[in-house]
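Below you'll find a set of structures to go through.
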Structure P
Amino acid sequence: MADFEQPAHFAFDAESLAELDKIVAKYPEGRQASAVIPALYVVQRQMKRQTGSAWVPIKGMDAVAERLGMAPIRVYEVTTFYFMFNTAPIGKYHLQLCTTTPCWLRGSDDIVAACREATGIKGWKETSADGLFTMTEVECIGACVNAPVLQVDDDFYEDLDAEKTKALIAALREGKPPKPGSMTGRQTSAPDGGPTTLTTLQFAPES
């Protein structure tokens, strides 16, 4: 989505206001600016609810600045510094593909290719023609042991290969996202086939 219009207005809805009150209450008086990152998440989630696209418009940044008593430029700086805030509209599902070393060694190139084939997206930060998917290349997302990993919005799908990735995207297209986690049925981060140690509980005898 290269061309888009910034909304002319943004106001926190009742759900966001209630969430903001809880967030700001965690900080001492005069330190409300420390809530800027969670407050920006509130904006991004509200935009998702209202428009189907999770992003932070300029008017949303201004609303955060007003609520926290900050200069707007300080909020702009935070929003544009951190990669997890989208400053332009994205698709309904945000496909965030880790391509750093652990995922690459485990086949992330195949995951990228499968996503491109299934969505028709050719480059990074592009949105599919149907508006459902946006693809973004990301740095390590901390699930290396179950690589390769694809993060969809806030959910992690692990132990992927090309076919499992295509099946995942097909399910998302139908509005039926599978349960996050290992796509091979791996138990948390245990070895393939299940844990091989500490498989029974043993208790010390009472003295």
Structure Q
Amino acid sequence: MSRVIVLASGSKTRCEMLARAGINCETDVPAVDEDEVKQALKAEGARPDDVAATLAELKAQRVSRRWPGVFAIGADQMLEVEGQWLDKPVDRAGAAASLRLLSGKTHRLISAVSVVCDNNQLWHKIDSAKLTVRPLSEAFIESYLDQMGDAALESVGAYQLEGLGAQLFTKIEGDYFTILGLPLLPLLGFLRTHSVVPE
């Protein structure tokens, strides 16, 4: 447990996930214009998997420059539904629009993680999950957003599976941690080989 690691993210969910798994880390939010990167990659025909991987590495690279000799962990998540990419909603109206779009459909969540040290990517992983949202009534969407408040703006799709968001789904296929935004088990395996977590 001697190596210092830093999470290149302001995500409370990812930070709590690592802490609960026994990983003590610093947090450092990278200055990355995610919208600009996404638009550029989409124009080049990139898949959402590639976008998530690129952003995860870019975030880790940015933070790595400020933390020499430290493992910087970058992560990113993309949501794809019927070929469309969804971002975090910026307001309640956007959250409602996301929920209407997802209603009655199966979408894919892609989570990527990258570990960088001294500007060298040491390891990365991409994983995805499929989630099926039940048909949502307008009354439910309004009630749900009333209860969620600003938390609905903190994740793509306007939901957190670990809380009230569980009510949205009829079926989930994939890893729970990947859905939360970090392929945790493979990451722990990598960290274990570098003595960050015990064997």
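Numbers for the structure displayed
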{"quantity": "Read-out distance in nm of label points 7 Å out along Cα→Cβ at positions 42 and 162, computed value 2.9, structure in P, Q", "calculated": "Q"}
{"quantity": "Winner on relative contact order in percent (Cα under 8 Å, 6 or more apart) once structures P, Q are ranked, highest first", "calculated": "Q"}
{"quantity": "Winner on mean projected area of the Cα convex hull in nm² once structures P, Q are ranked, highest first", "calculated": "P"}
{"quantity": "Entry that produces 1.23 once Rg/Rh (Cα atoms, Kirkwood Rh), for residues 90-137 alone is calculated, selected from P, Q", "calculated": "Q"}
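Every read-out reported here was derived from the displayed coordinates using simple, explicitly stated rules and does not represent laboratory data. Since this is a predicted model, take the numbers as computed values, not measurements. Cβ atoms are built from the backbone, for glycine too; each structure is taken alone.
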